[in-house]
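Trainee: Just below sit the structures, each encoded as structure tokens.
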Structure I
């Protein structure tokens with residue numbers, strides 16, 4: 001969800017070393033830490049270390065290649081479905097997180113040996129798809145990274161309808177090549193399909209691809225894809241869960257979907273999530289969607305959201321997003337240690353999750369540990385260079401550190417990456433302009449945010465108030481804060497240093513009191 005999936009959207013006890021493992025003395029990157037061993041942010045400089053051989057059951061599923069950009073959603077969906085299927089066989093099969101795989105492919109495109117070393121796995125699933133007159137040809141092979149020999153390979157000629165059967169077939173073949181004969185229960189688990197309708201499955205894949213872009217326009221299109229999937233299969237649990245998540249995300253980010261108010265967005269999110277749960281009360285996807293809608297419905301306490309995310313984790317401990325969202329909910333409830341621990345657990349599963357790295361930066365920012373916040377946000381921008389939320393957040397840290405030039409660069413980059421619709425970036429620019437005494441521009445940007453958001457809370461409102469305080473306009477800053485919705489995010493933001501000058505104000509104290517929950 002927005003603040004949870006992008007402010008997503010949740011070290012300590014649960015995080016464990018996810019070191020890559022190769023049999024030689026190699027140069028390898030350090031995954032998903034706030035900083036590298038030499039104190040710098042990722043991507044880390046090469047260093048020489050002696051590591052054990054990779055586990056014989058370790059594998060990474062490379063993102064499938066395709067020449068047709070219109071098939072990217074399909075290539076990514078097949079890749080992630082196969083990886084998810086293999087993950088169900090843990091601990092018999094150890095699967096690398098998709099974000100780590102994506103980065104390794106970006107650093108060493110086409111170089112399987114380098115990718116295998118970087119990821120520290122014994123095997124790579126490498127594949128590609130292309131259109132044919134009859135549908136698609138999908139070529140897949142399992143490569144041993146140490147010998148560079150193919151342990152298994154297959155070419156599938158499938159109609160569009162037949163692609164739904166591909167992930168279970170590939171997953172079973174790869175699992176047997178790695179781990180040997182599968183037990184009947186394991187075979188049954190891998191054979192399960194999310195829907196009986198291949199067209200519905202494709203619509204969900206396309207919707208997921210769009211929603212991952214985190215823009216208002218793409219969210220609107222994703223909703224349409226999920227709705228079409230449900231029209232084709234009214235029992236498709238994952239489609240209802242994804243639709244509920246999309247609506248909750250739109251509500252959280254104050255996105256405008258045609259014909260829908262904020263209240264109707266939330267109502268639709270709840271209906272979709274509740275339907276998913278009614279169809280399958282043992283679905284982690286359904287419980288995660290319920291958690292996201294409760295996050296929106298319970299503005300201050302968040303107890304229902306915490307319980308739902310815990311249930312999702314119990315049903316599927318491999319869901320990094322559930323740990324991430326739980327971590328945010330706990331942080332907003334004031335339990336910093338448990339919240340940070342949950343986020344570290346998310347990183348233990350998915351080491352290069354930029355939204356989690358960004359939120360760890362916010363946790364440090366609120367605690368006024370600016371150097372630590374900067375390292376987390378440097379990490380987030382290293383693994384996802386164009387992520388607007390991380391860039392805007394780092395701009396805020398740079399303001400506190402006195403680096404207004406760097407802050408300006410980050411906020412401007414965030415605005416470009418978001419296609420000009422990041423209100424948080426605009427508000428951050430207003431704050432920077434106020435600090436450097438560009439009063440006219442600061443007021444213009446502040447007005448843009450307050451006009452667009454009205455009474456809806458966003459970090460943009462908080463940073464706009466900070467800009468007005470920098471302009472010495474306390475009255476206007478208080479007025480902006482008083483218009484914000486009373487919820488746990490607002491309570492969290494008010495703890496930032498930017499508002500220290502208001503803490504003795506009776507109006508500010510009444511505002512804080514109204515957020516006791």
Structure II
């Protein structure tokens with residue numbers, strides 16, 4: 001079926017998450033919605049479970065507009081909680097359980113949550129973080145609700161036994177649904193707010209992007225606290241009436257086994273995953289897998305060749321998106337695909353006259369001709385509503401309705417776009433956006449560091465590694481191990497520098513900002529640096 005035929009095979013609905021789920025449950029009630037190494041849920045079970053969980057949470061004080069934080073690896077709680085909060089008109093705020101208590105406390109305070117839900121294993125972290133928040137949010141252990149249920153039916157039986165309150169009036173499409181926290185150049189994470197309509201349209205656009213079918217089984221190896229798994233994998237599965245196949249965390253050694261076991265047909269990847277899998281022993285490969293479609297980026301020619309020729313995956317689609325603008329660009333599934341390009345503005349089956357728009361502009365917002373490098377700016381119906389409680393950065397993010405991506409790119413005469421470099425101070429490490437300013441702030445808080453500049457340098461498996469250039473207060477400078485220990489108590493492991501190098505001074509701009517672009521041009525820095533990963537490997 002064409003993407004439009006897939007969407008039209010289900011009853012039309014209001015553009016809200018509960019309405020989209022009800023539309024699919026009316027047609028495919030007994031089809032699996034969630035499968036894999038989790039409790040499995042049919043569409044009918046998920047619909048009942050979401051409604052009952054919403055009633056239970058309302059009885060515990062969750063009201064329309066409240067932000068509820070979920071701290072967990074991938075589990076069936078993530079999809080169910082998103083759907084339940086959608087019924088309440090409340091807001092789902094997923095958070096990484098690898099955050100430090102200090103980092104998590106910032107999220108709790110910033111979004112003003114009254115309730116944090118986490119599995120038992122993450123409750124100590126959550127209680128530590130909640131104790132640092134002035135509003136002292138309640139902490140709910142997930143097992144107190146599900147009773148350690150072995151399967152969906154046992155979970156439902158538990159929900160049926162708990163006190164509930166009637167559901168409120170259904171949410172409107174424009175009501176906020178999700179806040180995704182992402183790194184910012186100010187050094188503190190920003191909360192990206194998306195509505196029900198944004199989520200539904202992004203999910204339906206993924207049906208177009210990957211030509212998803214009702215029998216599709218979308219494998220989510222990325223975490224639900226990222227927009228990719230939450231909007232594309234889960235949302236795409238609901239939109240096409242397919243099945244979400246997932247596991248708590250990505251395992252390269254077991255990937256092909258799990259994909260084959262659960263019949264996965266579609267997969268989203270990041271650069272690191274795409275580079276790691278071809279380097280794994282071929283003894284781990286299971287040729288009985290059914291994966292035929294992969295979305296992600298970047299997808300260089302060598303990666304494309306490995307997946308197509310060795311792993312039997314014919315369709316690899318490279319694209320581009322941000323937490324602020326999900327699914328903004330992609331190579332067309334049914335058109336010419338250009339290796340190395342992030343493609344063309346995204347399409348939607350119900351927007352025949354055009355969905356997303358993209359342009360290359362200079363600093364004043366003047367559009368540049370084909371071939372010239374400038375900032376890529378995007379205009380899309382599913383741009384974020386705003387940054388939560390941050391009107392200043394929200395205003396700065398847009399220019400006459402165009403979102404300023406902070407990425408430098410160019411467009412060719414055929415209308416295909418090519419990423420060139422990042423304009424913002426963001427480091428892309430293993431699929432994570434990491435704020436260089438945040439790391440600068442932590443490093444300069446060390447009593448023996450006068451000034452710090454953190455930059456991204458190319459990593460062997462794709463994306464970037466983190467290099468910290470430091471000016472020490474003392475001579476000799478502190479040991480690199482001491483710097484790592486200092487950072488480790490304040491930052492998640494993903495943000496720890498790989499390389500540390502000391503220098504007498506840092507280059508500055510006329511306004512006395514550190515000129516990181518000058519550091520990026522110094523090819524000797526990595527060679528002179530202390531390498532944490534090399535030391536750990538030697539040990």
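Just so you know, all these numbers are worked out from the coordinates, no wet-lab data involved. Keep in mind that what you see is a predicted model, and the values were worked out from it rather than measured. Cβ atoms are built from the backbone, for glycine too; each structure is taken alone.
Trainee: Out of I, II, which one gives 2.7 for distance in nm of label points 7 Å out along Cα→Cβ at positions 334 and 462 as computed from the coordinates?
Mentor: Only structure II yields this read-out.
Trainee: Same structure, new question: Identify which of structures I, II gives the largest calculated value of distance in nm of label points 7 Å out along Cα→Cβ at positions 254 and 430. Intermediate values should be presented prior to the final figure.
Mentor: Numbers: I: 0.9; II: 1.7.
Largest calculated value belongs to II.
Trainee: Please state which of the structures I, II yields 1.9 when distance in nm of label points 7 Å out along Cα→Cβ at positions 190 and 222 is computed from it. Please report the intermediate quantities before stating the final value.
Mentor: Working: I: 3.0; II: 1.9.
The structure behind it is II.
Trainee: Can I ask one more? Ranked by distance in nm of label points 7 Å out along Cα→Cβ at positions 126 and 438, which of I, II sits at the highest value?
Mentor: On the way: I: 4.8; II: 2.0.
Largest value of distance in nm of label points 7 Å out along Cα→Cβ at positions 126 and 438: I.
Trainee: Now for a different question. Identify the structure, out of I, II, from whose coordinates Cα extents along the principal axes in Å, for residues 294-501 alone was calculated to give 53, 34, 30. Can you show the working numbers first?
Mentor: Numbers: I: 53, 34, 30; II: 63, 48, 30.
This figure was derived from I.
Trainee: Given that helix-only ellipticity at 222 nm (-39500 (n - 2.57) for each DSSP H run of 4 or more, over all residues; to 500), derived from a single structure, equals -8000, which label among I, II identifies that structure?
Mentor: Answer by label: II.
Trainee: Quick check: 42, 30, 20 is what I get for Cα extents along the principal axes in Å, for residues 214-341 alone, calculated from one of I, II. Which structure matches?
Mentor: Working: I: 42, 30, 20; II: 39, 29, 25.
Derived from I, not from the others.
Trainee: Where does the value 24.1 come from, among I, II, when mean count of other Cβ atoms within 10 Å over residues 262-269 is the thing being computed?
Mentor: Answer by label: II.
Trainee: Which of the displayed structures (I, II) returns the greatest value of FRET efficiency 1/(1 + (r/R0)^6) of positions 62 and 326 (r between Cβ atoms, R0 = 25 Å, to 0.05) on calculation?
Mentor: Largest calculated value belongs to II.
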